[in-house]
1. Out of P, Q, R, which one gives 5.8 for distance in nm of label points 7 Å out along Cα→Cβ at positions 226 and 466 as computed from the coordinates?
2. Going by distance in nm of label points 7 Å out along Cα→Cβ at positions 98 and 538, which of structures P, Q, R comes out largest?
Structure P
Amino acid sequence: MTESHSLPQSLTHKIMAAHLAEGTLDQGTEIGLKIDQTLVHDATGQMALLQFEALGFPRVLTSRSLTYCDHNILQVGFENADDHAFLASCARRFGIYFSKTGNGICHQINIERFSIPGQTLLGADSHTTTGGAVGELAIGAGGLDVAVAMGGEPFFLPMPKIIQIELQGSLPPWTRAKDLALEILRILTVSGGRGSILEFSGPGLKGLSVTDRATVANMSIETGAITAVFPSDDNTLDFLTRQDRQADYVPLSADPGAAYDRTITIDLSLLTPLAAAPHSPDKVARVSEIEGIPVDQIAIGSCTNSSFTDLMTVAEILKGHRAHPRVSLVIAPGSRQVLLELAKRGALTTLVAAGARIMEVACGFCNGVGQAPKTDGISLRTSNRNFPGRSGTASGNLYLVSPETAAVSAIYGQLTDPRKFGPAIKVTLPEKFEIDDSLVLPPAEAGQETPIVRGPNIAPLPKFSAPKETLSGPVMLTLGDNVTTDDILPAGAHILALRANIPAISRYIFHNVDPGYPERQKAAGSGFVVAGANYGQGSSREHAALAPRYLGLTGVIAESFARIHKANLCNFGLLPLEFLNASDRSKIQPGQKLSLSGFNASLKPGAILTVKNLDSDSSFEVKLDVSARQLNMLLAGGLLAFQAAKGQPLT
C-alpha cells in the first residue's frame with residue numbers, strides 16, 4: 001500500500017501520515033516517524049539515559065517523556081536504589097517526568113494518565129503496545145532508539161503490513177479480553193504478526209472497554225507484530241472522562257472501505273476461556289479441554305491484567321471463599337490508583353480474607369522479581385509470557401489465563417473452567433477515578449543546575465570500533481527457532497540489578513542455554529551465533545545485543561529475526577545475517593570457523609554475501625536485509641558512532 005490521501009485510509013495510515021518525518025508510506029521501505037511521547041523504566045532506562053547523555057542532547061524534545069520505576073523494585077543491595085537515584089537525577093536534568101517506585105507499572109499508568117489518541121509513543125519496553133487501546137500508535141524499541149527519539153530525531157522502521165482484526169458479536173459470560181488475546185495468538189502464533197500492525201474494527205468493539213482493549217494491545221507483541229491500534233470512540237471517551245482527561249479525547253477511526261493486507265474475522269460469541277500452556281504464549285488450548293491440572297501458585301497482575309476492573313472482578317469471585325490450601329495466591333495491582341480504588345471498595349479486605357498476598361504495585365513476578373514457583377511447580381498467571389525460566393524457576397510450568405480463570409482456579413486448587421462457578425461477575429466503574437499524580441515528579445526547569453547521581457553500579461558505556469572488511473570467527477552456539485531475549489539474557493532480580501553495568505551483566509549472556517558462553521566468547525574475541533526462525537522474540541531489552549557485542553560477538557546468522565532485536569543488533573554493530581537457503585543451517589557445527597569478506601562501503605542494502613566454512617571447506621550465502629541507514633550504522637560500528645559521524649557530538 002502507498003500513501004494516498006485520495007483513497008480511504010486505515011487508522012494506522014492516518015496516524016503515520018500525520019507523523020511522517022522521512023520516507024513515504026510504501027510498504028517495505030524504511031520510514032521515519034516523529035515521536036510525541038517516550039517511556040523508559042528501571043530495567044531499560046539506565047542504558048537509554050546513558051546513551052542520551054553520550055549523544056550530547058541537552059534536553060528532551062518530545063511533548064512528554066517519562067521514566068518509571070516498576071521493574072527493579074526488590075532492593076536487597078545498593079544496585080537498584082542507586083539506579084533509581086540515577087534515573088531521578090537524569091529525569092530532572094533532561095526534562096523527563098519521573099514516576100517513583102510505588103506509583104505502578106508504566107503501561108498501566110500511561111494508559112490511565114498520559115496516552116493520547118492519535119499521538120505516537122515509543123517505549124523501551126516491548127509492551128508499550130498497550131497504548132494502542134486508546135488509538136495511540138505505541139511501539140516498543142531498544143533503549144538507544146528511544147534515546148535518539150527523545151532528542152527529537154525520527155524513529156525508523158520498515159513500513160509495515162496492516163492486518164485488520166474484525167470483531168463480530170460479543171464476549172460470552174466468563175470469557176474475557178485475555179481469551180481474545182490468546183485466540184489471536186492461536187491464529188497468528190508467536191511469529192505470524194512479524195512486520196505487521198494489527199488494527200481492530202467491527203461491531204464487536206462496542207463491547208470492549210479500554211481496559212479490555214489494553215489487554216489485547218499489550219499481548220499483540222507476542223505475535224511478533226509491531227503494535228496494535230484500536231479506534232478512539234465512545235468507549236475511549238468514557239475511559240478518559242473517568243480519568244478526568246476528556247480534553248485529550250479525539251475521535252479516530254479508519255475510513256470506510258480502507259484497504260488492508262489481510263483481514264481476520266473473529267466472532268467473539270464463539271470464544272471460550274483459553275489458556276496458554278508451557279512454554280509459549282501461542283500454545284493455546286481451551287480451559288475446558290485441559291482443566292483439572294493441580295496448581296501450586298496463582299499470580300494475578302502484570303501490565304496485561306492488573307486494572308481496577310480485573311482485580312475488582314477477582315475480589316468479587318473470591319468473596320466468601322478461600323484459596324485452596326495447596327495454592328499460593330499473589331495479587332499485584334497495576335497502579336496506585338487501582339490500589340486506592342480497591343481499598344475504597346473494601347476489595348483488599350476481601351482478597352486478604354481469601355488468603356491472597358498483596359504484592360507491591362509493580363511488575364514483580366512477571367519479570368522474575370519474586371514469586372518464583374517451587375521446583376516443577378504449576379503456576380497460573382495473568383501475565384503475557386510463559387517462556388522457560390522466566391518465572392525464576394528453571395523447571396517452573398507457567399499457564400497464561402484470564403483473571404476470572406485464575407480466581408476460580410484458586411478456589412478449586414486446579415485449573416478450572418470459570419463457567420462452572422455461577423453467574424458472571426459485573427463490576428461497576430467509579431464515575432471518576434481518584435486522581436493523584438503526586439508520585440510523578442516534574443523535571444527541573446531548563447538551565448537549573450542538576451547534577452547526575454552515579455552509584456558504583458553505573459558503568460561507562462562500552463565503545464565499539466568499525467568492523468574490518470573481512471570478518472571471521474568460530475561458531476559459538478547453534479540454536480533453534482523462536483530464541484527469546486530471555487534465552488539470550490535471562491530476567492530475574494539478581495540479573496536485572498545489573499542493567500546499568502554491561503561488563504557485569506555480560507556474564508549472564510545465554511546463561512540458561514550455555515553458562516560457559518561468556519567466557520568462551522570473550523576468549524575467542526569474535527564469532528557467530530547460528531539460529532533458526534524468529535531469533536530474538538520477546539522483550540525489547542537491548543542488553544541482549546549490547547552485551548554479546550561487548551563480549552566480542554561478530555554477528556548472528558539466522559533464518560529470520562524479530563523486529564526489535566534485529567534493530568538492536570544493528571544499533572550495536574552486530575551483523576543480522578539471514579540464510580538464503582534454510583537447509584544450510586543444519587550443516588554448521590559449533591566450533592567451526594566462518595569467514596566473510598567484502599564488508600565495506602560498496603555494499604548495498606540487501607546484499608548477498610558468501611560465508612566460507614573454513615573447517616568443512618564449504619560455503620553458503622546469506623542476505624544482509626537492512627536499510628541503507630542501518631547499513632551505514634553497521635559500517636560505522638553502531639548507532640552511537642553513526643550519530644557522531646553525522647556531526648552529533650558525543651560527550
Structure Q
Amino acid sequence: MKVFYTVVVLLILLLSISDSYSKEILTDSMPKARGEYFVGAIGGYSRIWNSTSLPVLLGSEDCGVFTKGQSSGYFAGITFDYKLIHNFIEASGRLIFSSRPALLTTETSPYQVLNTQNNQYVPLVLQHVYTANLQYILLDIGAKIYPLEDIPFYSRIGFNVGNALVGKDYTQTEEILSPSGVLFPEGVRKHTLFNGSVPGISTAYSGIIGIGVNLEMQPNIFIYPEISFQYGIGSIVSTSDWNVNVLNIGVGVRYEFGEEKVKLPPPPAPEPPPPPPPVIVEIPKPLPPQVVLQSVSTVPLQVQETIVTQTFPLLPYIFFDSASAVVRERYFVTIKDKTTFSESSLPKETLPTYYTMLNLLGKRLTSNPKRKIIITGTTDGREMSTSAQRTVLAKERAQAIANFLTQTWGISNSQIILQTRDIPELPSNQKYKEGNEENRRAELSSEDAFMLSPVVHSRFLEFAPVQNKQIFSVSMLHPENANSWNMEMSYKGTLLKKATGNGAPPTSLPLEITNEETSKIGNDISVKDSLYGQMSITQNDGSVVTAECYFPIIKSRNQFEVSRLSLIVFDFNRSDISDQNKEMMNKFVNEAMKPTSVSSITGSTDKLGEIEYNQQLSTARAKSVNDFLLSIKPQANISSVVGLGASSLPYDNNLPEGRYYCRTVSLEVKTPLNK
C-alpha cells in the first residue's frame with residue numbers, strides 16, 4: 001500500500017504545479033478553448049501469464065509444484081483524464097473490472113504401481129490441473145504523455161491495485177496418464193482434489209506501461225486504441241509465490257468536458273507593401289541539342305560445338321497447391337501422338353524434361369503391363385484442421401495422378417497402387433513456408449527400377465558461347481537528352497537477345513548469352529557468318545535515333561566429348577546418396593569414363609538456410625559423390641571436388657521443383673576425341 005499512497009501524492013503535486021503554471025501564464029481576459037477533462041469507458045482482450053511455485057498439495061512441495069500457465073481474459077471499466085499541461089501531460093484514472101482466469105498444469109510421478117497388463121511395477125504418472133476464476137476490481141492511476149505535438153500518439157505509465165472481489169473460485173483435478181489399467185480408489189482415472197476459494201488470495205499490485213493513439217471521431221468525442229503491459233509486483237496469494245503479468249489490447253471512448261484557457265499568439269505584423277511588378281522580357285529558349293548516336297560495335301561471338309551425352313534424373317514428386325488436389329497445369333505437357341511419343345524427342349533441359357513426368361510414366365507403363373507404379377499422396381501436416389481431413393486430401397492427390405494415367409494413357413488400375421501419408425517420410429523443414437510447399441505432393445516409386453530411371457540423351461550437339469557476355473561499345477553525343485533505349489541482337493531475322501533501359505545506354509553494354517540461345521542457331525552457323533545488332537534511343541521529344549552493326553560469329557569444335565550427370569534426388573538437408581542414385585551412378589560411370597577421361601564434381605544447394613551451412617552441405621554432397629565414384633573406379637582421374645552452396649542457382653527457387661533440382665551434385669566427364 002505504500003507504493004499506492006506514494007503515487008497518489010505525486011499526482012496531487014503534479015496537479016498543484018500545473019495549476020500554478022496556468023495562473024502565471026494565462027489571464028481571464030483570454031478567450032476559452034477546448035475542455036480540461038475527459039470521461040469515458042474502455043474494454044478489450046487480455047493475455048495473462050501466470051508464474052508460480054504453487055504446491056500441488058498445499059504445504060508440501062515434495063509432491064510437485066505448478067510453475068507457469070497462460071490464459072485469455074477480458075477487461076472493462078470507466079476512465080477519467082485531466083489535462084495537467086496542455087497537449088503534453090494528462091492525469092489518468094480508471095476503475096477496471098478485470099477477468100483473469102488461470103490455468104496451471106503439471107505432471108508428477110510420486111510412486112510406482114503394479115501394471116496389471118505386464119505384472120510389473122512402473123511409475124504412476126499423474127496430471128494435475130489447477131483452474132482459477134479470478135475476477136478483480138482494480139483502481140488504476142497514471143499519466144498520459146503526448147511526446148509529438150501534431151500527432152495524437154501517447155504513452156501511458158501508471159500503477160494499479162485491486163482485489164478479487166467478484167470471483168476467486170478455483171478447482172484442482174488429478175488424472176492418471178499412465179499406466180492404463182490403474183484407477184483411483186473411487187474407480188475413476190480423474191477426480192477433483194480441491195475446490196472453493198483460492199487459499200490466501202490477497203491484494204494484487206501492478207506497474208503499467210502502454211501506448212495508444214487518440215482519434216477524434218466527432219467534436220469532443222474521441223476513440224483511442226491502446227496496448228498496455230501490466231507487470232505484477234509481488235505475489236497475489238500469501239501462501240506461496242504467484243506472479244501475474246497481463247497484456248491488454250483494448251479500445252476506449254471518451255468525451256471532453258469543461259473549458260481550457262489557452263494563450264493566444266501575438267497579432268501578426270503588418271505586411272509590407274508589395275514591390276512594383278518586374279518588367280518581363282521574354283527571351284526565346286534555345287532548342288535542346290539532339291542525341292547523336294555515333295556508333296555501336298562489339299567483338300566476334302565465339303560458339304563452341306560439343307558432343308554431349310546428358311543424363312536427366314527424374315524428381316519423383318508432383319507438387320500441389322495448399323489444400324488442393326488439382327494437378328497443376330504445367331504437368332499437362334501436350335503430346336501429338338502417344339504411339340510415337342519417344343524419350344529421345346524430349347527437350348534437352350532439366351525442368352522441361354521433369355514436366356513430362358506423367359507422360360513418361362504412362363509410356364513406360366504401357367510398354368509392359370506387369371510394371372506397377374506406387375503413388376503416395378502427402379500433406380504438409382497443417383493445411384487442414386484435422387488428421388482425417390488431411391488423409392482425405394492426400395488420397396485425392398494420389399487419385400488425381402492415377403486418373404491422368406488411366407484417362408490419358410489407358411493404364412489399368414491393377415498397375416497403380418495408391419498410398420497416403422500425413423507428411424512425407426523425408427519431409428522438408430516445416431519452419432520454412434517453402435518447406436510446407438514441398439511437403440504438399442504425390443510421391444512416385446516402383447519396385448521396377450526402369451519406371452523412374454533417368455532420361456538419357458546420347459551424343460547430341462551442344463552449341464555454347466565461349467564467353468557468356470557479349471559486350472557492345474556505344475558511342476554518342478548529348479546523352480542527357482535520351483529518354484530510353486533498346487538493344488537487339490539477331491541472326492538472319494531470328495531475335496536472340498533484347499535489352500532495354502531508361503535514360504541513356506551505358507557506353508559498355510553487356511548482353512548475357514545462354515546455351516539455349518546459341519543452340520537455336522548452332523546447326524545453321526556457316527564458316528563465314530555474322531550477327532546483327534541494333535541500338536535505338538528514344539529522345540525526350542519522342543523522336544528515335546538508331547545505329548547498327550554486323551559482327552562475326554565463329555564456330556569451333558571442342559576436342560573433348562562431354563558426359564554429364566546431375567544427382568538431383570538429395571532430399572532437404574541430406575548429403576547421403578540414395579540406392580537409386582548409386583545404381584544410376586554405377587551405370588553412368590561404367591559407360592562414360594574411359595582411361596583418358598577427366599572428371600569434375602560440383603555440389604550445390606537451394607536458397608534456404610544460412611550461407612555458411614549451405615556451403616558446408618554442398619561440399620559434403622560433393623565429397624559423398626567423390627567417395628562413391630572412387631569405390632567404383634579407384635583409378636578415376638578427378639580434377640576438382642567443390643561445393644558452391646547457394647551462390648549459383650541454376651533453377652527458379654520460387655518453385656518447389658526448382659529448389660529440389662538445386663540440391664544437386666553435377667558430375668561432368670571429359671574424354672578426348674579420337675583423331
Structure R
Amino acid sequence: MGDSVAQKILKTHLVDGEIGPGNEIGIRIDQTLHQDATGTMVMLELEAMGLDRVKTERSVTYVDHNMLQSDFRNADDHRYLQSVAQKLGIHYSRPGNGICHQVHLERFGAPGRTLLGSDSHTPTGGGLGMIAIGAGGLDVAVAAGGGAYYLPCPQIVGVRLTGRLQPWVASKDIILEMLRRLSVKGGFGKIFEYHGPGIECLDVPARSTVCNMGAELGATTSLFPSDWQTKKYLEAMGRGEHWQELLPDENAHYDELLEINLDELVPLIAKPSNPDLVVPVSEVAGTKLHQVCVGSCTNSSFHDLAICANVLNGNVVADNVSMTLTPGSKNVFNEIAENGMLADIINAGARILESACGPCIGMGQAPPSQGVSLRTFNRNFLGRSGTKDAYVYLCSPEVAVVSALKGEITDPRDWGEYPAVTMPEKYLVDDRMIISPPDDPSGVVVERGPNIVPLEDFSVTPDSIESEVVLKTADNISTDHIMPAGAKVLPFRSNIPEISKFTYYVLDPGFHDRCLALKDKGGSIIIGGSNYGQGSSREHAAIAPRYLGVKAVIVKDFARIHWNNLINFGIVPLQFSELADYDTVEQGDRLAIRNLHAQMRNGREVQVDNLTKGTGFTAKHTLSERQVAVLLAGGLINSVKLANAS
C-alpha cells in the first residue's frame with residue numbers, strides 16, 4: 001500500500017518511536033507559532049528552561065489577541081514579547097499585521113513542513129499541505145528549543161471530495177458537514193486528509209478554512225495535498241520557491257474513508273452553543289438577528305471579504321443589525337482598500353475592525369442581552385462572545401452577509417445570482433510589520449513590565465493524594481469554561497496568580513475561593529464528563545488549576561490538547577474505567593489515591609477511594625511511559641531540567 005500525504009510528512013520527520021496504532025511517536029518540528037495570549041507563557045517557559053536561542057528553521061510570535069490596550073498590561077506584554085523574541089531569535093509580527101494563522105499562511109507556511117503552534121487553530125496551515133498541530137505552550141517551547149513533539153500516532157482518515165461547490169455553498173459548509181456527521185469528539189486521535197477530484201475547486205484559503213475548523217472535531221490536524229492550487233497561491237504571494245508537489249500515492253492507505261459529494265452540499269449553520277449542532281440554514285431561516293460578524297482566523301481571507309463587499313455594494317445593513325468585518329491581515333486590508341471594496345463595505349453600514357481576533361475571543365463586540373449573533377467564526381461556546389445569554393450561530397460569509405441585509409437568518413440561495421470574485425494574480429505584500437531577529441542578540445535588553453510574573457517552581461507529584469472534590473461538571477466542558485478569554489481576563493495571561501481568579505468563573509464564581517481554601521488541606525480534585533477540555537489550546541486552563549492546588553482531574557474522557565497540558569503541569573489526568581462510577585462521586589466528597597507512582601508506572605489502572613462514602617472505584621490512565629515520568633516529576637519543565645542536569 002502507498003502513503004498518504006500525512007504519512008509522508010510524518011515519516012520524514014520521525015525522530016522517536018515507530019509509526020503504528022497505539023504507539024507514541026516523536027516528530028521534528030520545523031516551525032513554531034505563538035500569539036500574545038499564549039505566547040507570553042511560551043517565552044516565560046523558554047526562559048525557565050534556560051534557552052538562549054530557538055533551534056527551529058522559523059519561529060514567529062504574533063500580536064493578535066490582546067489588542068485592547070485599556071491599561072498598561074497588554075502594552076507591556078507586547079514590549080516584552082518583542083524584546084524577548086529579538087533575544088531568542090524569533091520573528092515578531094507587530095500589532096496590526098494580522099491574525100497569526102492568516103499571516104503565517106501568507107508569509108511562512110510551506111508544503112511538507114511541520115508546524116507546532118500554541119493555538120488550537122494552527123491546523124489552518126494544512127491548507128498548504130503541512131502537518132500543522134495546535135498544542136499547549138510548553139510543548140511549543142520545547143519544540144522551539146529543538147526537542148521533539150510527542151503524540152499518540154494518529155489514525156489517518158481520508159476524506160474524499162467529489163463534485164463541485166454549488167453557488168452560495170462555501171468551504172465552511174464542508175467542515176460544518178463534517179461536524180454534523182462526526183460531532184466535536186469525532187476527530188480525537190485522527191488526522192483528516194482531504195483528497196479526490198472535489199479539491200480542485202478549492203483554493204488555498206478555502207482549504208485552510210476546512211483545516212482551521214477541524215480543531216472543532218477534536219482532530220490532531222487536517223490537511224490537503226500540495227498541488228497546482230497550492231503553487232498558484234504561493235506564487236501570488238511571491239513565495240513560489242517554497243512550493244513542492246506533495247500528493248498521496250495512487251494506492252494510498254487510509255485507516256478510515258469518508259466521502260462528501262460537494263454537489264449535494266447546502267448552506268449549513270451551527271446552532272447555539274456548540275459547533276456540532278449543525279442544520280441546514282433553511283431550518284432556522286427567519287430568526288431575527290441583532291449582530292453579524294465576519295472574520296476570525298476561519299473566514300477573514302480576501303475571498304471571504306470580497307464576497308461580502310460584492311453583496312453589500314449598493315445596499316445597507318438592516319436597521320436591526322450591527323455588522324462587523326475583520327480583515328485577516330494587513331495585506332488583506334490593503335487589498336480590499338486598493339480595489340475599492342473597503343468603501344463598499346463602509347458605505348453599506350458595516351464596521352471594519354482591526355486585523356485581530358477581536359470578537360471571536362470575546363474581545364469586544366459582545367452581543368446584547370439575549371441577542372442573536374451570526375458569526376463566521378469557529379466556536380460558539382456558552383459565554384465566549386462576552387454575553388452569557390446570547391445565542392451565537394456559526395456560518396459561512398455567504399450566509400452572514402445576506403442575512404445582515406435581510407435582518408434575519410437567510411438561505412443565501414434566495415438572494416439572487418452568486419457574485420463572481422476575481423482572485424488577485426499577485427497579492428499586495430508588505431512585510432515591514434514583521435521584525436526579524438538580529439544575528440547577534442547580545443545587545444538586546446528584555447523589557448519586563450510589572451504584569452510579567454515568572455512561573456513558580458512546581459513540586460514533584462506526591463505519591464499519595466487525599467483531596468476534596470471541588471467541582472463536578474457535565475459533558476463538553478471547554479477551555480472557555482475553565483479559563484475564559486475576553487477583555488477582562490486576557491491582560492493577565494502573563495500573571496498566573498491574577499488570572500487564576502477567573503478559573504471556572506463562567507460556570508461557578510465561587511470556584512477560586514473554594515480552591516484556595518483547600519490548597520493547604522491536601523488540595524482538590526475535579527470530576528468531569530465526556531470531552532473534557534475541548535476547544536482552545538490555552539494552557540492557562542491547566543496552569544491556573546495547578547496554581548490553585550488541583551491535584552487530579554477524573555473524567556469520562558478528555559480532549560487531546562487539554563489532556564496533554566494537564567500532564568505538562570503535573571495534574572494527574574484519569575478516566576473512569578466504568579462510566580457509571582461518575583454518578584457515585586459528588587462535589588464535596590473526599591477522595592484518596594495511594595501509591596500513585598507505582599500504580600501509574602506498573603499498569604493502566606489506578607484505585608481511587610471515596611473516603612466520604614466509604615466506597616471506591618477504578619480509574620485508568622492512557623499515558624505513555626515517557627508521559628508518566630513527566631507527570632511524576634511535577635511537569636514538563638521539571639522533566640526538562642532533570643534531563644539537562646544529567
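Read-outs: derived from the displayed coordinates by stated rules, not from any lab. Everything quoted here is computed from the prediction, not taken from an experiment. Cβ atoms are built from the backbone, for glycine too; each structure is taken alone.
1. The structure behind it is R.
2. Details: P: 3.1; Q: 6.4; R: 2.5.
Largest one: structure Q.
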